Structure P
Amino acid sequence: MPIFLDAADHLFFLKRLKENLFPSTWAPSVGERYQRKLLPEGAFTLVAYCLMPNHFHLLIRQNTDLPISALMVKLCGGYSKYFNKKYARVGSVFQDQFKVAHVHDNTYLLWLSAYIHQNPKVAGLVSALSDYVYSSYAEYLGDKKEILCDKEIVEEQFETILNYQTFVETSYESIKQKKELTPLTN
């Protein structure tokens with residue numbers, strides 16, 4: 001089931017993500033009646049993201065002992081309330097608990113960033129990755145004003161951003177093939 005039905009949904013999700021990553025930037029909206037409990041500043045760092053129509057991917061670095069689940073509960077809970085109110089519905093917005101994959105080495109980190117950025121193209125939503133606006137790929141290429149990601153951990157491993165772009169762009173076939181094979185191997 002789609003969880004993002006229009007541009008406003010995407011933007012609300014990204015706004016909530018920003019508020020939780022950078023709580024010092026949060027200011028109550030006009031008419032907001034309560035003080036939101038914020039996570040500690042710097043508890044998490046976003047490395048890459050992609051919002052797909054029916055799911056999302058976040059590559060997050062945990063900087064403190066605060067578990068990722070604390071961020072996810074705030075992010076998904078807030079988004080669910082917004083979504084249900086906007087579309088006059090009740091119940092769960094997300095089908096299952098979020099899944100976590102521990103990034104155990106640098107090769108996996110780089111592959112995961114390419115995988116996240118390739119998602120819209122592999123899914124057939126765009127033919128050029130730079131056309132998809134709900135991804136951090138444009139941040140990596142320097143084409144986005146709003147910066148949510150700390151790209152340094154990925155970018156420092158490439159001589160130039162063009163080298164990273166080439167890495168991501170040339171990963172398409174292997175990521176597509178792996179996605180096609182995944183249902184057969186599960």
Structure Q
Amino acid sequence: MPEVLLFVEDDAQEAFLARLVERLAREAGTSLSVRVRAGRGGCGRVLGQLRDFAGARKKGTESLPAGMVVAVDANCRGYVERRDQVDSRAGELKDRVVHAIPDPHIERWLLLDGEAFKEVVGRGCKAPDDKCEKQRYKRHLAQAVLDAGVQPLLGGVEYAEELAEKLNVQRACLQDPSFNRFVQELRSWLNRLRSGV
């Protein structure tokens with residue numbers, strides 16, 4: 001079974017993206033093994049872990065994965081800057097990278113489909129506006145869970161896996177360009193994997 005390494009900044013990215021990658025692979029008729037390689041510590045740690053992995057692979061001390069999903073929040077810096085940072089750290093492996101760059105933060109992706117949110121949490125939510133403000137979407141997520149009458153024990157992140165399963169991907173792609181970019185890149189990579197290219 002092909003292995004995909006997942007490099008993520010935090011629990012929210014890990015829970016949501018691991019499940020979403022598995023789901024989209026399943027929908028594409030492919031089975032994958034998703035393994036978290038870096039899962040905590042923010043953007044700097046993810047980029048450092050990616051650089052270290054690429055260096056170890058070049059020395060032959062790491063096996064070559066089928067692909068790597070590298071997730072870093074744009075944090076108001078924009079897609080191009082983050083993509084270039086990821087690609088420079090991936091080195092010779094950059095052709096195996098699928099970029100997951102929520103703009104500005106992953107919590108916004110969890111709020112894109114109000115119907116899925118209602119099915120999972122019990123009450124829908126509106127897709128949030130697109131503003132660049134630290135902690136904004138974490139607060140929105142926690143408030144949406146509270147508005148559903150549920151105490152958000154982990155700020156709402158505890159629903160990330162279920163939301164990844166229930167999310168209407170097409171609707172979410174229309175709501176958020178950064179989510180659409182990730183989904184299209186992942187689907188393209190899955191098609192290449194299936195065709196053996």
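No lab work stands behind these numbers, since they all come straight from the coordinates. These numbers were taken from a predicted model, which means no experiment stands behind them. Cβ atoms are built from the backbone, for glycine too; each structure is taken alone.
Data for the structure
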read-out	value
Ranking P, Q by volume of the Cα convex hull per residue in Å³, for residues 93-156 alone, the structure that comes out highest	P
Which entry (P, Q) yields the derived value -1.23, -1.48 for log10 I(q)/I(0) by the Debye sum over Cα atoms at q = 0.18, 0.20 Å⁻¹	Q
Winner on distance in nm of label points 7 Å out along Cα→Cβ at positions 77 and 101 once structures P, Q are ranked, highest first	P
Parent structure of the calculated result -14000, given that helix-only ellipticity at 222 nm (-39500 (n - 2.57) for each DSSP H run of 4 or more, over all residues; to 500) is the read-out and P, Q the choices	P
For 3.7 (distance in nm of label points 7 Å out along Cα→Cβ at positions 21 and 149, calculated) the corresponding structure among P, Q	Q
